[in-house]
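Below are structures written as structure tokens.
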Structure P
Amino acid sequence: MTYEEARKEAEQILKGAEVPDAALDAWYLLEYAIRKIEKKETGRTWYLMNRKESILPGTLLYYQELVSRRKQRIPLQHLTGEQEFYGYPFYVNEHVLIPRQDTEVLVEEALKQKREGMKVLDLCTGSGCILLSILKNLKQGTGVGIDISEQALEVARRNAKRLGLEAATTFVLSDLFEKAQGPYDMIVSNPPYIETEEIAQLMPEVRDHEPRLALDGMSDGLYYYRSIVSQCRDYLKEDGALLFEIGAGQGAAVSELLKEAGFVSVQVIKDLAGLDRVVAGKAGTKKGKQEKDV
């Protein structure tokens, strides 16, 4: 069997299982199998030059195993262990939410307010992709990532090491602000925001393989926004910034929560698809807690 024949067979298997983007996934898994087994750096040019060559037995076996698991709707990123986000490679597994391109809007908005030496808090940090992407673009910035899952924090620490940010980051096991110290120049968060009853309707890749802790925003999807907004001003510097990623249709509700809590310059930012994606606001001049040692 040639590389091309193996890829086409895999594509048909995935299409039969109604896997989204079956053709792309068949290609990505073949590329990954070749790198893993044959230790070759591949790409479209390599494939075009070698597609008629016989695929090595070991590569074929590994490829078929990957395709079989993808057929079961295990996410592609869980099979390859990686997802690119904001131009950086992040390790991911079943203990963290897979980074989405839409979340890059949150990073972009945060970086519009960057300044030297900023101190950033990331609540519900998961893989650390938001915090670490921000810190990669800050001069002498530092950050704290908080999560309620130690397994998620292990992933975040691994990514910090991978990106050379170990010295700039601290990851803390905490239920939101329970063990937080401040004040911070900025708080960012992509909290669970899917309504509980909607989780059963999600794609199998999300519903069955991503952590429910990272998905379930309780009955109306706003539970964690309310909790964070009600406490965060005690951990923000004067005029500090709060930025959330939000779900579809949550822009008005979340921005109103910020306004009711005294935040100013509240705005809703759309993603490339024109959907509300980020809510941002400033803490104003209200005094929070006095600065503590971290």
Structure Q
Amino acid sequence: MLSYRHAYHAGNYADVLKHLVLAHTLEYMTRKDKALLYLDSHAGAGGYRLGEPMAQKKAEFRDGIGRLWKDDGIAALAPLMQLLQRLNPNGELAYYPGSPLIAAQLLRPQDQLRLFELHPRDRELLERNFAKDRRVRIEGSDGFASLKALLPPPSRRALVLIDPPYEQKDDYRKVVRAVLEGHKRFPTLTGLIWYPVVSRARIDEMAQGLRRGGIRNLWQTELGIAPDSDGYGMTSSGLFMINPPWTLAAELKQALPALVERLAPEQGRWMLEQLVAE
């Protein structure tokens, strides 16, 4: 049940899309002085050394962030690339940040981070990575339940990232239930819900569930490296986005075709659609 370790996949094309969106959203939301709560339902280890055995086993980063590391031709990637350069000051891509570290780097002293991770080894690494950061609270409990417990925050501003490994088939339904519960408590939250495209039918079911749940200002975006092929592994990944920054759509329309050109020029695909208006 707790077999998933993100270190095997750190920096792959799915991370590129997720972290592009996350970095842009954080940069936009921190323009206001008021405090922000960042909630990460499945935080992982926080950051990953790409030379270590788990990252090298599949080396998925080579066909993801590795192809973009020295490329400054995608303006929307600038916040993420600048952060990577700070974390890799010698010019070699040796360390890749997970979502919690990206958030910690872009958030401010008045902001708070609540990170959830069930895997004991990854939670240990997460605690080590953030041991000196007083803004961060780490819990080894169910990240799905956190939305209901923590929303709305006192500041009335929250960015929620939900990105389980989807090892259990029921995770797709759990995500929808958790999002709808959190949204019911706090309709103005900004939510980023990551998903892998292994079965297109499951993703369509998620989209239908979110639409039927009464969520407004709901968007969907995807980056794919191969056509849909049920049962043969992840061919695309995507995000459902609730109340995203109004600037994000234009950034993605510029970035996604460029990412396809660089990461999967023959079979790649992208999409961006507003599923429900404001």
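Read-outs throughout are calculated quantities, based only on the coordinates presented, and are distinct from any laboratory measurement. Worth saying up front: this structure is predicted, and the values here are computed from it rather than measured. Cβ atoms are built from the backbone, for glycine too; each structure is taken alone.
Out of P, Q, which one gives 21 for relative contact order in percent (Cα under 8 Å, 6 or more apart) as computed from the coordinates?
Structure Q accounts for this read-out.
Here's something else I'd like to know. Work out which structure the value 21.8 belongs to, where mean count of other Cβ atoms within 10 Å over residues 110-117 was derived from one of P, Q.
Derived from Q, not from the others.
If you don't mind, another one. Kindly point out which one of P, Q the value -0.31 was derived from, the read-out being log10 I(q)/I(0) by the Debye sum over Cα atoms at q = 0.07 Å⁻¹.
Corresponding structure: P.
Here distance in nm of label points 7 Å out along Cα→Cβ at positions 166 and 206 has been calculated and equals 3.6, so which of P, Q was it run on?
P
Comparing Cα Rg over 2.2 N^0.38 Å, for residues 118-269 alone across P, Q, which structure shows the greatest value?
Looking at the calculated values, the largest one is Q.
Upon calculation of distance in nm of label points 7 Å out along Cα→Cβ at positions 30 and 62 from the atomic coordinates, which of the structures P, Q produces 1.6?
Going label by label, the one that fits is P.
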